[in-house]
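Derivation of every value follows stated rules applied to the coordinates shown; laboratory data play no part. Predicted model only: the values in this text are computed from it and were never measured. Cβ atoms are built from the backbone, for glycine too; each structure is taken alone.
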Structure I
Amino acid sequence: MRIGELARRAGVTTKAVRYYESVGLLDAPRLTNGYRDFDERDVRLVREISGLVALGVRAEQARPFVECLVAGNERGHDCPDSVTAYRDAIAELDERIGELSARRAALATLLESAGGCVECGRTD
């Protein structure tokens, strides 16, 4: 199948499919006319990748899940490296949450010093 059909069936854009391919998560053979030739396995891989991305896992971190599926496992997280990738993604999210919380607190302090009220939305 061509890239547009893959994207449609997996619920992503063709740009996303091209990106996944560019970072080595997909590797479709080319037909004599130069078009990529994706198959059902690729639909499953793209769905796995996009599902992870929707949860905040960077596409590059999806490699263990893709490799696990390609190896014939039923689920992308049936392999130890995938579990490690989950832990790494959670740690990154925790770090980002901490950074955002600190930035929010700093902004709230500035708002209060300017006479505003964070909880009531008052800015006068």
Structure II
Amino acid sequence: MDPVVHFEMPYEDRDRMVQFYESAFGWKAQKLGPEMGNYVIVTTANADVKPDAPRGSIDGGFWEKRADWPAQVPAIVIGVGDIRGTMEKILRAGGKILGDPMQIPGVGEYVSFLDTEGNRASLLQPSM
């Protein structure tokens, strides 16, 4: 079974979004630079749950909204051992892959998809 390992949501105003989640929930934000698409990583608990843990919390991230990207809505990230094999399973099950996998330095390979209901979610194959 492949676990949910991360969540993602879009933002329009990065500073406003960071201020909101830090103030409302006590989350810790790490703002990345333009080389990482101005992504913001958020820590939601004192200790992140490992992919093989049965229960617990997960951390997440926020990306800047862009007019040329599809399905800019909150989404989950599913950890997988074989991203290309899972992409094939998604296609066979009736889903749609959104682009090619991208390498996130120090993290792993990542790609988004739409399920049969039009929900956007993503896959992450962690670096070994």
Structure III
Amino acid sequence: MNTKLLMTLSSVFMAATGLAFSFFPQEFLTTFNEPASPIMMLILQLLGALYLGFAMLNYMAKGSIMGGIYNRPIAIGNFMHFLVAGLALLKSTPGLAVPQLWGLAVIYAGFALAFGFVVFTHPKAVKA
């Protein structure tokens, strides 16, 4: 698997999410018809900071060997993030009936599968 592409795509996705949460929390909440209380806006901004940090981690590690024992903490962290968040989205989506959440659930499931593959397989040798 091309882990450089996977790490780049995940970092772009997380950076976009982090920027949206950090700079547009009120707009995000109104999209889902939620009240824009100060505490919810603060929580979204803190979540945005987490996403931006994870995006930078993935971007900085994109050139490294991934899989098996190589960069295992980064691969496991990504796998757990996307798996748990994807399961939470799938669990909550039928009750919320918001089409945007179905799209997010598909994106998270795709990243979870890809990082699961990276975690549980060994990297292929690069031919010189």
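Quick check on the output: 29 is relative contact order in percent (Cα under 8 Å, 6 or more apart), derived from one of I, II, III. Which one produced it? Among I, II, III, the structure yielding 29 for relative contact order in percent (Cα under 8 Å, 6 or more apart) is III. Among candidates I, II, III, the computation of distance in nm of label points 7 Å out along Cα→Cβ at positions 44 and 92 that gave 1.3 used structure III. Here distance in nm of label points 7 Å out along Cα→Cβ at positions 84 and 116 is compared for structures I, II, III. The highest value is that of I. Looking across I, II, III, the calculation of Cα extents along the principal axes in Å, for residues 20-67 alone that yields 37, 19, 17 traces back to I.
When helix-only ellipticity at 222 nm (-39500 (n - 2.57) for each DSSP H run of 4 or more, over all residues; to 500) is computed across structures I, II, III, the figure -19500 traces back to I.
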